[in-house]
Each structure stands twice: as structure tokens, then as C-alpha cells.
Structure 1
Amino acid sequence: MVVKKDNIHKNQIVYMVIQAQVGVGILSLPYNIAKYANQDSWISTLVAGVIMLLVILIMWLLCKSYPGMMMFDIFKQLTGNKLGKCLIIGYTIYFMLQSSYVLSKYGKIIEGWILERTPHWIVLSLMVLTSAYIVKDSLQSMIRFFMLVTPLLIVLIALSSYALRNANFLYILPVAQNGWMPIFKGSREAIFSMLGCDLVFFLYPYVRASHTQILKSVIRAHLMVTLLYTYLVFISLVYFMSPNDIKRVPEPFIYMIKSYSFRVIERMDLFFISIWIVSVATSFMYLLLLSAKGLAHLFAAPKHVTFLPVICLLTLITSLWLLDSDKLNVVNNYLTVCHYLFQAIIPALLLFISIVRKKTGDKREEQ
């Protein structure tokens, strides 16, 4: 049920998508892409942005065909009650597994750079409790928090831009030396860091705007994130001597900023991580919200907060189990397949079914 206090303005969509997309993967993005694309990593990021535009268009066309319905409602409408419930369960598990992965990655980075001796369960529990406190309230409260922390990204950009004083722009040359195949392989890694725009399409009924305005807002936010990622990857490429240097550094931004030293702030890397933590929290919040919304929809509960404690507990337990690097890599491989399935393949199939049904219905009306 959509209540008035949860209504979303078209301008608020921009903040939602930005904060959902920018998350834990931003620190290791240059490292992950450079493994394939080398000095062309910044091109891979642009290609990934274009591919994600197609995914956004597919989801938008699907939601446009069924105005007033959340994606969970559309599942049942197109596939029937039983198969629709299976899809809801699948998406809920997918969001929970994704949130556990984000939480585990966050815990490992915090352990490696700040709190080496602090027990993992304390660090992760604080993140879960803080996020749950924001998610439990109305949707508007969560959006206001997203809007409040978005300017922190400007600080993050400013800190990263300081590296340009030691930049050598010749490091990105020659362009496309190894062809386009490595660039496309690198774009796959960039795509996984851009996930999050699906938040809007699961909350589509709450948006008080025309279909065209919604699409424009989502695209505007996605383009901002694409340009942000491209810029950050570009900075890392012109700062490090070669892509091989980036391949040796899992979190190149932290190493880069750690070399800064100012009179006011001695450890700039800690200041950078503090801002990054906020971005991790917002992307984690959106995954908690969609997981709780999925269970609430499955059991026809009026509020998602009923299932939020269960979601938080399962996510915390799973994330603690995933702290082992081998387990984390295995889950990452599973998530790679899930990203293709739940973000692109299933929405595309549902859109195809919707188009076929509409044409069949039109033919019957003519007869």
C-alpha cells in the first residue's frame, strides 16, 4: 500500500540512484577493471555506463506498461501467482546475498586499514544497526538521509583530484592498443559497481511524476555516476606509473590519498575512508529495504519493518561467514551470474511476455 508520506518527487530520484550506485566497489574499481583493460580502463567505465542505460530502459518500459504496480506486483501479473512468488523469493535472496557481500567487503577493508584488532562482529553490527535505524522509518526519511550525505561525494572527488598535481597524462596512451575485447571485459567489472538503479523500479508506484520524468531522472543520476567512476578511474591511471602498478594494489585510491599530508589533517586516508563508509551505508540500506519489501510483499504484510530484524540478523550472520577470502570469492562468482539473471535477463523476458500479451489482447479485441 502506497501512503502519502512515502511519495517520491522526481528530483529525489536522482539522489536515490546516486547513493544506491556508489558503494563499496568504488575503492577497488580501478584495480578490478585494470586486470582486463589496462590503460583503457576509463573507456571500459564509459562502455559500462552505456550498457546499464539499456538495462534502465528495459526496466522502465516494464514499469510503464503497468503503472501503479511495484515490480513484485508485475511478477505475479505476468507469470501467475505461484511463479510470481518464486520470483519474489529469488529476488529477495539475491538482495540479501548482495547485502551480505557488501557488508563483508566493508568489514575486510575496515580491518585492513583502520581497526585491525576490533572484532568483526562489532564493526559489522554497528553498520547493520545504523542502517536498520534509517530503513525502519518512512521512505521519505531514508531519501532525506540520501540527500543529506550526497554532497560528501564532492569532498571525495576533491580529495581524489589532488592527485592530478603528480599526474602524467601519457600513462593512458596508447588508446585501445590491445583491441576492444579487453575493454569489454573490463566493462563487466564496472557494470557490477553501477548496480543500484533498480531501486527506483521497485519503488515505482511511490514516484509522483510522469513516466518520461522518471526516466529522465534515473538517466541523469546514472550519467552522473558514470562520469564520476570514469573520472576516478582516469585519475588512478594517470597517477600510477603503469596499469601493472594498479594491479598490485587492491584499493588504489587509499594508497594514493595516503601519500597526501596537510597541516590540518595528517592521515588523509582515514578521512577518505570516513566519507566512503557513508556511501557503503547508503548502498547497504537500499539492499536492506528491497529485501524487507520482498518478504513483506510475499506474506502480504502492510509494513516492511516487520521483517527488517530477520533480514538484518541473516545478513549479519552471512557476512561474518563470508569474511573468509575463499568463501567471499565463491559467493562473488555466484553473484556475477545472479547480476546478469536478475538485473537483465528476467526483466527482459518479462518485458517480452508483456509485449506478446498486449499484442495478443489487441488481436482478440479486433476479432
Structure 2
Amino acid sequence: MVGGGRGAFIGAVHRIAANIDGQIELVCGAFSSDPERSKASGADFFLPANRCYGTFEEMIKAEAKLPEGERMDFVSIVTPNHMHFPPAKMALENGFHVLSDKPATLNLAEAKKLGDIVKKTGQLYGLTHNYTGYPLVKEAKAMIAAGKLGKIRKVVVEYPQGWLATRIEASGQKQAAWRTDPKRSGAAGCIGDIGTHAENLAEYITGLEIEELAADISTFVKGRALDDDGNVLLRFKGGAKGVLHSSQISVGEENNLNIRVYGELGGIEWHQKEPNTMLVKWLDQPMQVYRTANGYLSDAAKAAGRTPPAHPEGYLEAFANIYKNFATHIRAVQAGKKLPKNDLALDYPKISDGIRGMAFIEAVVKSSRGNAKWTKLKV
């Protein structure tokens, strides 16, 4: 692991998710930009001292020298955005697979360069857009792919939060500080942090790509350098239209990610706050309520479920599905097996999703600067 040491926010979530299926073991890490903190963090995780590294460069060089079977198999990157590309590049070029927190890189140019490195090295690269791991998100995707909703016409996706309604970054709040800093977060704040989750979820469920957009992003909190609210109109390839709203100043909201998709024959509605329920609406019959872990669900949705019906499961399990599929794919590669295109183990976000996410951010910023001018995604 790179990042995720003492005082980190998302590192513990990654470690729990990776460990849920018992397929992945944390064996080494460079857990902080401070070498001493990194080594102390490794001790917290009960790692041997010789596998607790001061820097990611030191870790990758040392692990590459270890015999196969002893060295790490892949690197999990859980740092702020500006430190996604350097360790990913070095790990890939030294023969290690990479699973990275989103967005993939600091900017689109880096993402495209990373895409070239992934292709050249032949290593696996995954991105933790973890909301795609929910069973009923996979059910929605399967229903739409099977044509059950007919041709898709409209997509409405929202991700409101309220935690940045005041300028808490000025008080030294670590997570707020880097997320509102252009040098560490990139060209966008709210749009890059959670807007890309909404973008990825919309494309994943519908199977449609955003072609162009018109965006209006705002910075409501005085003194803040990046956006904290965004409203985006979407045009998808194939003719569907959409609305994407992300906000971090919506007071009282707690990760209220939700999506509605409407086709010619029906629609679906899913809320991350109640992830084990999906509403399915039809043109000519009563609304249905789909629930996780039931036999009527698709194979993909059933494979993603972990508990019997009516037993709650959620964020950590969805996150773990990304790790599980990535681990299964690595195992297949190590065994010299090529998985068929429809294998469930291939169902995790890849570098192509990372590039699209960065193209989305750049297009949103450009459009907003042009007074919500329609702007194409340059992938």
C-alpha cells in the first residue's frame, strides 16, 4: 500500500475491503510521505520492520528484488490525487499490478500517459470506483444491457454532501485541506472528488458514454480555491440526455448518491443510502421493488451479494467486490489463463474509466469557464 497510514481517511477502508474475502494480505507499504510515520504505521498493521518502507520508491525497488512468491503482487494507491501517477507509473514499469483510488491522476495528460504505460507493460490496472460494486447497481446494469428498459432516454444522477459547507480547510482539517488545494486535488474540487463517482456510475449502469456536457460549477465558500458545487447537463452517445449534480455544500447531506434511469419501457431508481433496494418502474404495470440477494436477480448481482436476503450489507462489501475481482484477475494472469470477456472477474473499473473521468473533469471546468458552453469530452 502507498499512503493510508496514521491519520489517513480512506486507507483503513481499503484495508478492510481487501481483507473481507481472505484473498488479499497486506505484506508491505510506504504509508506516509514522512518516512518515520510510514514505518510507525506499518508497525500498527503488524508488518515486519523490513517491509515497512520510508518511501514508495524504496518499496518498489526492494520488492522487485525479492523472489517471486515473496514479493508483493500488486500495489494499492490511497494517496491524495497528485500522488496517484508517480507510484502507479513506477510500479507498473517494475512489473507490479496497480489498484488506485480515484481519480486516476492529477490531470488528463497524466491519465493518458498512464494508459500508455498500462498497455506497454501489460500489467493490470484497476480504479476503486467502489459504487459499481453494489449488487443492485450490477442488476441495473444487467437489466439495461438486456434491453428490459428499452432504449435509454434520460439519466439523472446526484451526489450531494454537506461537509464542506464552511471553510474547515482553514482550521487544519487534513481531508478538506488537500481536497480544496489545486496543487494536490487538480483542476476541480467537488467535481473531481465526487462528481467523477456520479459520472462513472451513470456510464457504468447505462453502458452509454457521455459525449458532451454543459456545466456550471461554483465556489460558494469565500476564500476556497476550488469548486464546491456543480450542475451539469449531459448528452450521451446514442441520444440519451442527462443531469448530473454534485455538491459538498448541501447542508445536512451525507453521501446521498442516487441515480434514476428512464428508458422507453421502464425505469430504475437506486439510492446509496438504501443500497439493498432498487425501484423498477414500468410503462404498463405496477412498480416493483428489487432486493439484494434474491434468486430473481442476475448472475452478476447474485455474485456481488454476500449475505442472505434481508441482512444488510453495503459500502464495505461493495468496495470489497472491486478488490475481489481484481485479485481473481491477477490470479488468472499468474496462472497464464486468459479470461473470457464476460467473466465476472473482469468487472472492475480500469484505466479507460480513469481516462474518461479525467476527461469529464477537464470538460466540466472548460465548459463552466465558457458560461456553460457545450463541450465535448476529449478522451
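Bear in mind these aren't lab numbers, they're just calculated from the coordinates by the rules spelled out. Please read all numbers here as calculations on a predicted model, not as lab measurements. Cβ atoms are built from the backbone, for glycine too; each structure is taken alone.
A few notes on this one:
- When distance in nm of label points 7 Å out along Cα→Cβ at positions 204 and 300 is calculated for each of structures 1, 2, structure 1 comes out greatest.
- Origin of the derived value 11.0 (mean projected area of the Cα convex hull in nm², for residues 188-307 alone; candidates 1, 2): 1
- Which entry (1, 2) yields the derived value -10000 for helix-only ellipticity at 222 nm (-39500 (n - 2.57) for each DSSP H run of 4 or more, over all residues; to 500): 2
- Between structures 1, 2, the greatest calculated value of relative contact order in percent (Cα under 8 Å, 6 or more apart) is seen in 1.
- Identity of the structure behind 3, 14, 25, 29, 22, 8, 0 (criterion: P(r) over Cα pairs in 5 Å bins from 0, in percent, for residues 12-99 alone, calculated), options 1, 2: 2
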